[in-house]
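Please treat every number below as a calculation from the coordinates, not as lab data. Just so it is clear, the structure is predicted and the values come from calculations on it, not from any experiment. Cβ atoms are built from the backbone, for glycine too; each structure is taken alone.
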Structure P
Amino acid sequence: MNLLVATDSFKDALKAPAVCEAIAKGLRMADATFNIIQIPLADGGEGTLEVFLHHTKACLQTLQVNDPLFRPTTAAYALSEDGKLLYRNGKCFRT
């Protein structure tokens, strides 16, 4: 039997890939013959960057920026290998 496990993260507990893996593990315990396909999802909020990285060949990049109160912090974004696709804060850009 083919089964699709497609889920979002569990806020403050598990990221989407870990949730998919936990569900798949439980299904395999029930029946080792299941063919399980895992597709982590995100709704544009928390965990979206990780899911974007999971589904693409993009690399995680970080840089030092200032928050609205000018305190130093680290920002993260994903950049495709060819530099033509960028994911940052819920937005996807093509160059």
Structure Q
Amino acid sequence: MRDLEHEVVRLKESVEVARADAAAARVLAGGADRDASDMRALLRAHTQTLTALREAQLEQQDEVRALRSDMQRGFGMLQTGIAQIVAALPNQDDEDDRG
């Protein structure tokens, strides 16, 4: 009978240790869950930032294309104007023949 009482006491102590371990495990699991939630929120924020950056870059790319087109059109007009000015200038060969 004494062995049985000793065994019951030992089992009660083991149960208390197991309960304490289980409580500690629940605390750790809760912390891990919060950490995982924080990481998911951080990842979402980074994804949103990268998406916004991509959209801004696409808008800037469109603006650069439009400016390039305007610039090419302007250079074309400038080239035409210079050609007209050159055509209106007296020809150097004509002046040599006259002089």
Structure R
Amino acid sequence: MNLFYVPDIQDGLAHFSEEEARHCVHVLRHRPGDEVHLVDGRGGLHRAALTEVGKRRCRARLLASTPEFGKPPVELHLAVAPTKNMARFEWVVEK
């Protein structure tokens, strides 16, 4: 599965950035009609078919969408008692 980051999705069409288009066309050698998966940065996962493939731009038509892909099924709340050792507190936040 090839997954691309495409934040510019409007009216069922996805417009790839120049960098993503180059990767899609030159590195992975996709052609018009190939199906790819897209993420929009807002939690959406989309299945799309490439419609226009060029050296510096790509466009795809959305076939299916999952609006809240990857959203955890439960909310997690973490309570931490404050300590005098700030390094330990930072360690907890890091983990």
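Annotations
- Here mean count of other Cβ atoms within 10 Å over residues 33-40 was derived from just one of the structures P, Q, R, and that gives 16.4; the source is R.
- For -35500 (helix-only ellipticity at 222 nm (-39500 (n - 2.57) for each DSSP H run of 4 or more, over all residues; to 500), calculated) the corresponding structure among P, Q, R: Q
- With P(r) over Cα pairs in 5 Å bins from 0, in percent derived as 2, 9, 6, 7, 5, 5, 6, 5, 6, 4, 5, 4, 4, 4, 4, 3, 3, 3, 3, 2, 2, 2, 2, 1, 1, 1, 1, 0, 0, matching label from P, Q, R: Q
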